[in-house]
1. Using Rg and Dmax of the Cα atoms in Å as the calculated read-out, with 23.5, 74 as its value, let me know the right label among I, II.
2. Comparing structures I, II by distance in nm of label points 7 Å out along Cα→Cβ at positions 303 and 423, which one has the largest value?
3. Looking at structures I, II, which one was semi-axes √(5λ) of the Cα gyration tensor in Å, for residues 55-94 alone calculated from, given that it came out as 22, 11, 8?
4. Assign the value 3.7, calculated as distance in nm of label points 7 Å out along Cα→Cβ at positions 159 and 199, to the correct structure from I, II.
5. Upon calculation of mean count of other Cβ atoms within 10 Å over residues 119-126 from the atomic coordinates, which of the structures I, II produces 22.5?
6. Relative contact order in percent (Cα under 8 Å, 6 or more apart) computed as 14: which structure among I, II?
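Throughout, read-outs are computed from the coordinates displayed, never taken from laboratory work. Because the structure is a prediction, the values reported are computed rather than measured. Cβ atoms are built from the backbone, for glycine too; each structure is taken alone.
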Structure I
């Protein structure tokens, strides 16, 4: 049976609601979220890894509503991470409506209310309350959660098709520039040599630092400790506690391997065999489940091989990436900077940020194209990522892979992304070559 509402929980909800309707809204770096506007009648589910800025994005939505002339009293916000609300059951959330009605009686008129609920998945039974809000027809609802399961398995079922996913990632390169009070060029393809040098230096720093907001401006020792803590919390809170995982040693070993080998091929079967040789008694099915949990909490992203055959797709290894390039030096045991892996990781995350579906391509000759990206509108891009393709041998290898990939996928536009402009090949017939930072800074809404 659900626990009864305690006086502490009642008082906490009342205080939170009252505080959210007055005062100055928290300020933060404006996020650029593709496809964020939820159609009326749907709940916007803001999902992403912990500490990427989901809460600040909620406050951004509130500030935007206020800037459009909305009333301050129409912007209630509740965070369910408050320890005083531990054990709260969703059947008691209705008291928020009663309290809100008492506090705003005669103030709102026909204005739509924007309800913001942070980490709402911590409250069992929350779905019925949110459906009631939507059914009333006079309110918009935004919820956040640290696990993709908040949408893919829970909201999709509980909200009966009335959910709208809004993924939030660590800062993009453009968002990082804004956060650092830097200048985002209107046209990154035409810059003076000094301006280009400054932008390329900032890009290199962003690849090393990553995009977690709290990591910006920190020195390497502090940043690495911060990011280790993020990974530990994601493992313990979003995997171990949420899914009742008992083999924590196996989970940690899997995480260290995935984050320490970015952009590399990953096979559960091979990893399981290696784990057994090291004395870890974890079943193959358990590793499959753990990998799924790590993807659900956005710590790891995986990319399948492009194939029309489901069997061929399943037997070939996936490529695994961390959610942020800043995690790479933290878990790379060689302690050798690999700009190619960081760049490839950053490109994948940018593609996901733009809502592209992504696979990788293996050609009949054994060459590999890093990404086949399809935008929501259907256009396709074959994307090869190479930090420095200025050497003739390197250029020949990368361009040949693209050429073979283009023969298999003639509808896809070949694109070679390099670290800097000087890293471009001397000639690339039929291929668009761009510095990755230029591609990232372009207006990418709806376009890969």
Structure II
């Protein structure tokens, strides 16, 4: 795994910790989101599988070490540090929320406990991976909810912020509730169902809409989906209807989706193609999808691209990775930032989920439940212990199922509380 997918200051700090004799001091870091973006009541945890893969395979190659060694920031660093990098592996512990778990601001979704340098270096990669996929999975959950049971396919790779972002957006979208993706690499790598037939260029290449449809039908059979708005949408629908079966359906990519879908539905039904589907695409988001659904439009599936693969209305998360404990010579010290607007709470934590609220507590606390109430669930689970996978992670399909199930149990107004013991620990820290 590429150890240079990081910020320079992670490596300068690592060399400084090494020089100061602090390399083996055991530190605990937590990854959390400071605040929810606008229009988000919660977030969906995603990206843990890639974070784990990164940590289990993290190492520096000889070529990378030679590059680091030549940087001016390392000109006074002793050779022993580079020998340390050559043998570098992650040997610590990781606790994380399972992918598909809804979470809220202030709740740690990932805890890293390891020798200081091993815990520090992964910060950049972990923040990027967890925050991006969680952001996209959350957007997908919103779109899928707006679709009210109709299929949603992620179409956004061409507008994603890089090809690899497109691959991960397809994965996170499926986890969050989409039916599949147009990204073939996502399908190959993660087993996500892939969808797609032909673009406007297909129709334009033939110069005759009917001919282009005939060739496509011969090619795809029952999976044929005609894109019918290259010229005149309703005429395209009539041509599609005239060709009959085999046919999956047609796709609308522009215009008044509500009225067009009604007109197209009638054309298909009148031709006896009552089972043919109508898909809508073209600059859609959850608000547009919801409006189409609420208008009663006879649309069976949605293709959502740019707004989904970039989470356009909330394109970043205030995710941070902060030290909360460090152990020096067998003595544990709780750590926290005290600065205004960016303060943190000290000590390793656990998140307990109750029916109507979450409680963020010290990791050593045990939850209490009122008599007869459903027991609280501890959300942070062991993932890596002493550098080894604790147990096989759930597959993407299982994580997708957890997401769907969990969203049914998170009611509007679900709140986050902090245990009295955690607040007392924080107050003691402020008095030092």
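1. The correct label is I.
2. II
3. Value 22, 11, 8 for semi-axes √(5λ) of the Cα gyration tensor in Å, for residues 55-94 alone corresponds to II out of I, II.
4. Computed on structure I.
5. II
6. Of the structures listed, the value fits I.
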